[in-house]
Structure I
């Protein structure tokens, strides 16, 4: 029977499964929607970790984080493996190991290097695992289309990380990606535009709000400041103040205003050093937002009080 999306009797979309009777039942009217459902779960039980390891009949799940999806075995992983082989068999062991490395395709070698660089970049920038997996998939797609030829692997990986970080609402600035990867901002921007066009990636501009938690954490500000900064940005957006402006500059100005209003004042220089924008940018965005929200006098007064 096809998977039922809606109860034909009452129209409800809330169901529950009865594992004993192998039935799918509507939570509202009790109608049996499916019966004799095949149990695809494991047919054994384990009461501790050792039992689970011994009774499991499958390996680790497939992952795009490895160039071979985690399936290929490796002969002689590490120097210590040599001493487990009898002396008479060691020459054969070396020969097999050498041929295994030679038989790797150029794609495998490319993927292996690219994914190790991706692992380093994701770890350095503190990005989520889901983003790591998605970037690995996109890089493999780019490799199959021949988009990597003529460009450095590091620049392609950095460009994909930069674009996907926005989509996952964990944006990193171009400066941060450039410093982490060692790729110049100009080359990184050029590669990003090329790869997004070829892979038909439609990445929307980053929202200023998504930068607030990380920048506030780096400035060691409290949750109250973060919440206040987000509210300020939302009000500014309603008044069409931040439209068309750089998200990092707007985020920096909102953090500065919120820190003053919440009694945890940070200077514009402090904020500029962390965010990576100039003091002039923060000052301009601050004036625009404060004037639009009619809080300029309050911010100036509290700022002077804290200075004293």
Structure II
């Protein structure tokens, strides 16, 4: 998606950088899954996450000002920048490295499959790719998949066995993640996580499944998604979920197994819905639900 800059780049754009300054960065990782030589931001820093970061080396840590004393020992291992808005600092640090064009770079027509491919891409010999599909870099298409004409797969999309992606669906496009700060320009947050589609998944025509910001958006085995559905970044749909046309599932939601979404329903961001729930047609879910609840209306209520 982009080339990582020379180590001296980071002290130039973050003049308050503490600790290590000669940073050789090669990736982005989340606070829950930190890896060495990556950029990591945290809005809060717990004892557990501090201990996890101590197991890595050579990272750029963007941490809240309130954690300065707690995080001081990490400066021996990492470069650390403190701010009141670490999420905004994360977006700012990556602005010079990412653009919509860089997201699409490297796509070329491949006459052997009659599709536009990035590099590298792995397509199982038993998969069917209809003419006119686009499959971006670092995608993996599993056995017996069917990718229909006009489907667009962004970077780092993994498609499990027997999965169908229908006409003009977009899987792994960058999500609508924005960072705002008073008196500063709104910045788009790059999305690196890609999408993982399990086995026997269906993605309907004109549906969008957005890339995860850092870790992937996950659609597990047997999930069926109808036409014109929007599933935002960082969502996780467990096995057997059914999503009917017009549904919008906002970012960072977790949906329990076998839950059914009626048409034109909507779920607020960072909501957890338990297994075997029923979300009625047009329902607007504003809070998390326990297992087997049935909700209808706006705002959604149990019946």
Structure III
């Protein structure tokens, strides 16, 4: 069973690439989000202890759901979303290609949490490329690796942790303490997958290996996220771009360090980032299949 997990996780990624999101209503991730919102209402206190209870409850729910599903392939398919990620990114590119900045701004919140108002074409393109890079970890490599390592409970337990981070792990007055445990749990769960993602980026863009390794080593540590910075630096170097800059999240403004030493991204780079993410997915499938066969 354990030896077959990498092959099953690879099958789950291939199913997502071929079929996209499962036609389930509600989607399991949306149902989990609703469950955790219901958990939060009576549990919320402005303390780390309450937030730790929230995180533990969510992970237990994800692991239990994985055990109930039973199949690593099915759970990985439910947990990854690389095809949906690419489609959302290309929808923004299509709007930019039509010169429809308002439409591009309306579509952007599907991918990023930053305030889209006032962003020009270059800043929208940067936001999308950064999202594709970061979500190549969250929505592809991490759930597949956790599925390969721990089966269906691992894949859906990871998806639970990542969903909780998106819901309560951000810096805001309400969640600064309550979301601390969810944010730290997500950081820990993505520590290895982010670096595997960077290695896969280098593998599928061999002409950029040195640039990728240099950007990950020199630029990524200045990023506020220990994992997103690694993926974004790798993508920036592989694509010959420079990412980072000023991001606005409601009333909060963050200055992100430069990642990569290329040119600023444009609309044409969105499709390039999607192709890179899909190449990473195929390389991951090959690595998992090889690992499962050798094991």
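Please treat every number below as a calculation from the coordinates, not as lab data. Bear in mind that the values here come from a model prediction, so they are computed numbers and not experimental data. Cβ atoms are built from the backbone, for glycine too; each structure is taken alone.
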- prompt: Comparing structures I, II, III by FRET efficiency 1/(1 + (r/R0)^6) of positions 105 and 249 (r between Cβ atoms, R0 = 35 Å, to 0.05), which one has the largest value?
  reply: III
query: Once mean projected area of the Cα convex hull in nm² is calculated for every structure in I, II, III, which label goes with the largest value?
result: I
task: Could you tell me which structure in I, II, III was used to calculate distance in nm of label points 7 Å out along Cα→Cβ at positions 49 and 241 as 2.3?
output: II
task: Consider the structures I, II, III: one of them gives -17000 for helix-only ellipticity at 222 nm (-39500 (n - 2.57) for each DSSP H run of 4 or more, over all residues; to 500) as calculated from the coordinates. Say which.
output: I
Value 3.7, calculated as distance in nm of label points 7 Å out along Cα→Cβ at positions 153 and 265, assigned to which of I, II, III: III
- prompt: The value 48, 28, 24 for Cα extents along the principal axes in Å, for residues 137-256 alone was derived from one model only; which of I, II, III is it?
  reply: I
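Rank structures I, II, III by FRET efficiency 1/(1 + (r/R0)^6) of positions 145 and 185 (r between Cβ atoms, R0 = 30 Å, to 0.05) and report only the one at the top, that is, the highest.
Going through I, II, III one by one, FRET efficiency 1/(1 + (r/R0)^6) of positions 145 and 185 (r between Cβ atoms, R0 = 30 Å, to 0.05) is largest in III.
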